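*Asks:* The structures considered in this document are given below.
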Structure I
Amino acid sequence: MIDTEKYVLIGHPLGHSMSPFIHEKLFEIAGRRAEYICMDIAPEELAGKSGDLKKLSGYNITIPHKTEIIQYLDELDETAERYNAVNCVYTKDGISRGYNTDCVGFLRSVERFPLSGKVLLVGAGGAGRMMAVEALRHGAELTIAVRNPDGKVKNLLEELKEKYPDSTVKLTAISEISGKYDVLLNSTPVGMYPNSNNCPVSDEVIENCDYFFDAIYNPVKTVLVKKAEALGKTAVGGMAMLVGQAVAAHEIWNGDSYTEEQISEIIRSAEKKVNEDFR
């Protein structure tokens, strides 16, 4: 009898996650006997669970553990080092290696965006850090907007300036965003279910941006995305990023590959499920 492979998603609080649905679809296409479950681990519990996690072939990490997990890993892929954030771990022969596959899903989602222009990034957590790095790698003039620009984000700002000394990086409070931008990237949870009526920025900011990416996938269309589309602007939600990072994880774990058509179908079915489950 073939053993069932076990994979998990760790985070806190997890609530309703689409990750098991997406990963099960990917395992099914690849013909693998595997299960994927959510494991809610509070920050103070992470150290105690690290030994159990190492026994798994692979697992994913979401908020708030993407940076904290690093201290419990043996090696980091260059993607994880680049963003100082891990969302995927593969363990082989007792050696755990951290990766960042969020970037794969993100770049797939914004491949038609002018990332080399003026970019406004809202939020600076694990996903925000990755988006900031990718924007600068594409030559963006970057403004990072957060609630408290005097907090820990200053460390990120200095780190980015050190890594990309020829780039322009500025910091501002969300309440003080001004000027026009080519691209707005939202990495905050503002607007996520169940607080779906919230929007991370004002209507004036939306009017002054042309392209929008919202990392939130529930709801499929956030208030930010809806408002941008109502103005005739290009706006993309977070499901393509979620599916894209999952596909990249399967490539790492098992060497499995998927066609563009298969990936697009999973994105459509996942969005349909969100709409059905949260009507």
Structure II
Amino acid sequence: MNQAGASWPVILVPVGTNEDALDGCLAALDAGTPHGTRVWLADDAQAGPRGLALIRHWLGTTRLQAAHTRRSQPLGEAAHLQQALQACGNADVVVLASDARPVPGWLTQLAACLASDAAIATATPWCNAGEVAAWPRIGEIVVLPDALGRLADACAHLPADYPALPSAVAHAVLLRGLARVAAGGVDGVSYQSWYAALIDLSLRMAGLGGRNVLCDNAFVLRDAESAPQTGDLDALAVRWPAWHARLADCLMHDPLLPQRQRLQQALQAAERVPPQPDLFVTP
């Protein structure tokens, strides 16, 4: 492992079945993530032949420090995530959905968020399909075609408040390793989906004094939201009876509206900036 890679959080991508989305995710990782960053494609026997071919090709060309593991039989989303995070020890880890496309600068901004306050346990970026962390409108999925570059420019000029979230959101979340381990890690028994398991983990981390925050100058694109599996919401309601009310209150009153508006203004300003002229063109 080189030292440059070790200075960044590990990126853990639980591989899914959507091969086109995986291809987009890997391309975005290459384009927007510091060279040498450690990336683990953890495959719970989900990738098909085309997906495996995409992964093999990407591993041979990427400048990231990447690895792929594959189980012979599926273990289940939450149980597999539990196993993978346990293998990461107390390292800081970003869990990134395999159908997400991170905007350039995303990891730098997430890492800066975590470093800004030792009490921050999880940092979630904006997403166009991000539930309470959705942009431009809370709780909605808005398709943003060809937005990677424009969003990167806008986020690069944004000040960051790191406001509170009710819990982590599953499109992408940076987990502080020591806080994750102290909270007991992912519960792969009570939950089926890693969507619900990450919510539960973030609430347990908060119960130990950690903060779940929005990294409001980082962005990840996605075409759909994560979803719980059968029984997951009931399990969350039993263990965290106040969480649904907090989530509903956040969706109704949108305390993150000022941050949404600020990103909108930054995006509009970035779009008004004329392209830099080529200084080396001979008249």
Structure III
Amino acid sequence: MAKSVNIFVLNWNGRDLTLDCLASLEKVTYSNANVIVIDNGSTDDSVVSIKEQYPETDIIELPTNLGFAGGNNAGFQSTANKVDYTIFLNNDTIVDPYFVEPLINELESKSNTKQTAPKIYYADKPETIWFAGGIVNLWTGMIRHIGIRKKDSHDYSKNRVIDYATGCCICMRAQDFESIGMFDESFPMYAEDVDLSLRFKKRGGSIVFIPESRVWHKVSASLGGEFSIVKWKRKLIGKIKLVAKHCKLYQIPFSVLLVMFMSIFELTISLFFIIVKKD
């Protein structure tokens, strides 16, 4: 019998996105997968709609919005059944029917592999890469998706060890996720996925990109996207926390200053383009 896997889909006021995601998950070919929606205190009719259209789907209803880390941790902890594997999946995704098997096969065959991540495309440009692995530079706080906005090619067709798995879709052994301490809820909805991967790497584990597994993400492929000062602030705080947590002590002051400089530069450029666009 195939090893068991829980697929957690976190929802907050995202009824239509979640319903589309669940429609794609209905077609998953893996024989022992259980889909669980974690509702993060939604105030729309998400829960009612999900129950009406997918009555067999388990729903964990949280009283308030606990954020990405808190919501996923609470959902994971509240599941009574012990499973072999855990997949955390954004609700704004569409999955390939065969996306589960390659992620689990890698974990089954290599005990040192602690996380697996699929190839993720833009939903509005289905052959354009959003994530084909991740690179982290703790000196500068740089967090970058490999292949982002590039046309899919042979360059992104092989398994490889990467620095982090994106929280958009991430697979790991349930026991490993629990023993590492789950997501760090002190992160402000940015970099908690990178932090988790770095903690696994500190213990000698590998994070592996699996291109045979495919997911489509409903984010805009246009450069930059819509600017948000709230998002910019969260990114800055997340990067500073990441640097402070994982850098060597002597490195922290320099890295924090560099992160702040780069973030202010990014803010300046974003505001410049907003002003130019208005004119």
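Please treat every number below as a calculation from the coordinates, not as lab data. Only a predicted model underlies this, so the values are computations on that prediction, with no experimental measurement involved. Cβ atoms are built from the backbone, for glycine too; each structure is taken alone.
*Asks:* Work out which structure the value 2, 11, 18, 18, 16, 14, 11, 8, 2, 0 belongs to, where P(r) over Cα pairs in 5 Å bins from 0, in percent, for residues 163-266 alone was derived from one of I, II, III.
*Replies:* Values: I: 2, 11, 18, 18, 16, 14, 11, 8, 2, 0; II: 2, 11, 20, 24, 22, 13, 6, 2, 0; III: 2, 10, 18, 20, 20, 15, 11, 4, 0.
It was calculated from structure I.
*Asks:* Further, regarding this structure: Out of I, II, III, which has the highest value for distance in nm of label points 7 Å out along Cα→Cβ at positions 35 and 99? List each step's numbers first, then the result.
*Replies:* Values: I: 2.4; II: 3.3; III: 1.1.
Sorting by distance in nm of label points 7 Å out along Cα→Cβ at positions 35 and 99 in descending order puts II first.
*Asks:* Something else now. Identify the structure, out of I, II, III, from whose coordinates distance in nm of label points 7 Å out along Cα→Cβ at positions 51 and 243 was calculated to give 2.5. Don't jump to the answer; show the numbers that get you there.
*Replies:* Working: I: 4.1; II: 2.5; III: 4.7.
That value comes from structure II.
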